[in-house]
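The data blocks that follow each hold one structure.
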Structure P
Amino acid sequence: MDPEKLIKKYYDKNSKTYKILIKHSEAVAKKAVEIAKRVGADVQFVKEAAMLHDIGIFLTSAPSIGCHGKEPYIKHGILGRKILEKEGYPKHALVCERHIGVGLTKENVEKYRLPLPKKDMIPVTLEEEIVTYADKFFSKDREKEKTIKEIEEGLRRFGEEKVKKFREWKDMFEEKRTETKTL
């Protein structure tokens, strides 16, 4: 599978949206691959899924990043799932659907009246969790990687359980550095 070839099928490579999507996806993929190698996950799948996790954005209305579709931005995950299922990549499609926030529960969809299917859309596999975690560090409208504090503040608006999940992933995915003392 060639993720960039698939993206070019849906995006004009000279468009603002394409450039933003590729830059964002490459940053997410780089971080996700580093984590996948460290924790023994499927590196190739993680790289592909990280490159494709936002393929549905062009169908949404997000003019600041060049998206002039009709759907609300929150739907880019389920729209991406449809695209990748149609293309024959059902496992990659699930990453698209499940990467929003740290995952959305049926209760989240109902509580916030989100225009999404009333079902759980939470990362299930290690690889889905890695891509979702790595994605939290990068915005499409910002050059610099987000800090842990910034990510947690953003998640906190949706409940402490979202921050707790992110911290669990941080503990699981971040390299543990031990200091060695010299005598």
Structure Q
Amino acid sequence: MGITEDVFGELSVELETVTESLQKTLGRLRTGRANASLLDGIRVDYYGSLTPLAQCAQINVPEPRLITVKPWEKPLLSAIEKAIMTSELGLNPQNDGEMIRLPVPQLTEERRKDLVKQAKGRGEEAKIGIRNHRRDANEMLKAAEKDKEISQDELKRALDKVQVIIDKGVTRVDELLGAKEQEILEL
């Protein structure tokens, strides 16, 4: 039963990768609450190379509606400010010469619905990825049966187990989406 266990193990790892990726992506979606992970995708021109913001500044969330960014070196203030302004976050940086303050405004109802729609779109992309992994696993199992490495009965049981693993992955994606949707719609 070595080949079926290999397929199950590989499938589980791939599904874990999909859900971790979705979690990171959803973490970058702005909610009405300040969260340091909003700035994860921002890259700053740091001496000629694009560097993640977290590697050239200290990011704090002192209040529920405020993020502060304190660069390691003062000359970076304008570069960080520019990077935040050109991002698609919709935040207006306030530079006081020492640090950058990012007030996180309350979301409008229309913006909340738009963010929920974006989250669901990313969730659907994750589900498509999961279905692709199911197809790959099923093809590997059918090839093993064709090559006489496993019997038809083993193939049937293996395909059923693949579906159980896939169902768990889809359930996990739905849980992540539900939690993010609730967080976005929370006033």
Structure R
Amino acid sequence: MTHIFLTGERQLGKSTLLRRVLAGLPALRLGGFRTVTAAEADGASGPVYLVPAAQEPPQYGDDNRVAIRLGRGRGAVGYPEAFDRAGTAALRDAEKADLIVMDEIGFLEAEALRFRARIGELLDGDTPILGVVRQRGESAQQQAIRTHPKVRIIEVTKDNRDSLCPEILDFFLRQRGKGRK
């Protein structure tokens, strides 16, 4: 097994846990992506951007706006062409990194065929992945991740979210010790 994906209820701290794990690992070359919602003034809606995992501060623009959250439980609208453009760019050469970040995978990219294919290639590879997969929904991509033989799914709950970081850190540190550089 090479990859860990976190799952759990919304707003429970999965991405926060992912960031804590990354902060606890030695200096790594990161590949992959993260999604960031830029909330509007009312906090109920806003654009969603896909940015390279190592990009600090994140850059926001028309090229990497992959969705709009409608807010107040009304869902979101994804832009498959933006996932294909920004997502495949963020995943370019990801297998050359020490760790690939995929935060997060859900239903919005369901029609982004190039992006989904690239994720599949990386899942089959040997570069470790730390990701988040949306708990609700059964898109083809979510199902492929949940059933992939190299993936371990960890459910994050209110009760375990603070105790998971050392376990996940240990997993990736042991992987590095086995020759992953």
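Rule-based calculations on the coordinates, nothing more; no lab input. Quick caveat, the model's predicted, so the values are computed rather than measured. Cβ atoms are built from the backbone, for glycine too; each structure is taken alone.
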Looking at structures P, Q, R, which one was helix-only ellipticity at 222 nm (-39500 (n - 2.57) for each DSSP H run of 4 or more, over all residues; to 500) calculated from, given that it came out as -8000?
R
Where is distance in nm of label points 7 Å out along Cα→Cβ at positions 147 and 163 largest, in which of P, Q, R?
R
Structure with the greatest value (metric relative contact order in percent (Cα under 8 Å, 6 or more apart), set P, Q, R)
R
With Rg and Dmax of the Cα atoms in Å derived as 15.5, 48, matching label from P, Q, R
R
Entry that produces 1.5 once distance in nm of label points 7 Å out along Cα→Cβ at positions 67 and 91 is calculated, selected from P, Q, R:
R
